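*Asks:* Please find the structures below.
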Structure 1
Amino acid sequence: MHPQPAPASSSQRAYTELRERLLRATFLPGEKLNEVALAAELALSRTPLREALNRLTAEGLLLHLDRGFAAPPLDPERVFDLFEARLEIECATIRLACARVDDAGVDELAAFLDESSAESPDASVDRLIELDIGFHDRIATLSGNAVLRQMLANLNDRLHLIRWIAMEGRRDQTQAQHRDMLAHLRDRDAEAAMAAMRVHILHRKEDILAAVKAAYGHVYTSARS
């Protein structure tokens, strides 16, 4: 008999549920969380709930107030800082990948892109983001730097809503840009690969401001529906 996996702790269950809600913008920007209501809804005591909230705060997905916790605001400068950090990390990972990847690693990344391209034209935005994150995570893995990979994963969580908004209507463009990066990676051309990464990642302030405005519209329209 195979041993049964240990059940998730109450704190872990709360963390998983609240993280999913935060990624999907269930809470409005800046909204203060009602801990009493959440504890009742999740059938938890306040202690494991508070452990989960503190963990989410440490990851940047929540803000710790003088009294309680709140969802982060959709502040353009904060979002710009997150994208700027992501750009620097992604350029570092693809530069390192160019120096360290072998042919087998490039072939595996190419196979992943082929599978992504074959995805249904009606694929949801959530699925497209999953594929986009998968591509970038594979580059981070090829970089051989686990710390950079972990930092990138955290930034992807914190930028999930903005990336969701920005992804709409960009499938073909995203695929083409991924192909460019793959070609430069195959050539081990770090400078060209980093230049392609800069083109790919949303980083102009006016573009980010437009995405933030669109995100506000999406969040508040969903809240009223």
Structure 2
Amino acid sequence: MMDNVLALIRENRFDEAEAELARMQTGNADYYCARGLLLEAKGMAQEALDSLETACQMDANNTDAVFHAARMQDLYGDDDSAIENYRKVAQRPTAPVNALLNLTVLLEDRDQYEEALRLVERVLKEHPNHTRARLFLKDIKSSMNMLYDETQEHSREHQSALLETPITDFELSVRSRNCLKKMNINTVGDLLRITEAELLSYKNFGETSLEEIRAMLQQKDLRIGLLREETQKAPA
């Protein structure tokens, strides 16, 4: 009987749909789902959404109710609720394609590209020539590449800033600080370009100062001579 109501709604035969709805068994999810779709078609958006959400509360496994509730929540800007309900629909083995792609759009807008990519690939597995899904796949991969490039650039900038950090920014003993200054070692990068043996060869620089600097660099996951080692390992 619900299918009859939906068919009448699609034909804009609202009075007949209302009559058919009245013949349905009230108090179940199908009834409230059909009622919600009829109210939506008649332009009563909030009442429609209320009815669809009631249907979801009565039967969380009613795919039609959950999908249409998500669609209306999506339409009227309640993205969190829409995503939650679209995900419920997506768990079904035979989820509607529109549910998967609508969820894809919301996730892509939130930079959740991995999940969005899985959804599109799922659609294309069943419908290899689906135009909308193919466009989404291209967009998502492009966005993921841009995000990777931005992350790499941020990492390089962070590393560069760390290497340029002055030794004076760290709490070192006066003895260690003065020794480094006399050796013209002024930044973290300078410490990564010199070896422990070279430090110890300097007058008045002993094991105590060496341990102090080791501990300082270890806090940054670095060590004395790191850049020197990487340069030596690099292919000629």
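A short reminder: the numbers here are calculations on the coordinates, not readings from a lab. All values derive from a computational prediction rather than experimental measurement. Cβ atoms are built from the backbone, for glycine too; each structure is taken alone.
*Asks:* Determine which structure produced the value 25 for relative contact order in percent (Cα under 8 Å, 6 or more apart), calculated from the coordinates; the candidates are 1, 2.
*Replies:* Answer for the origin of the read-out: 1.
*Asks:* Just checking, which of 1, 2 has the largest value of distance in nm of label points 7 Å out along Cα→Cβ at positions 85 and 109?
*Replies:* Answer by largest value of distance in nm of label points 7 Å out along Cα→Cβ at positions 85 and 109: 1.
*Asks:* For which of 1, 2 does semi-axes √(5λ) of the Cα gyration tensor in Å, calculated from the coordinates, equal 67, 19, 13?
*Replies:* Structure of origin is 2.
*Asks:* Looking at structures 1, 2, which one was mean count of other Cβ atoms within 10 Å over residues 21-28 calculated from, given that it came out as 16.6?
*Replies:* Considering all the candidates, the number was obtained from 1.
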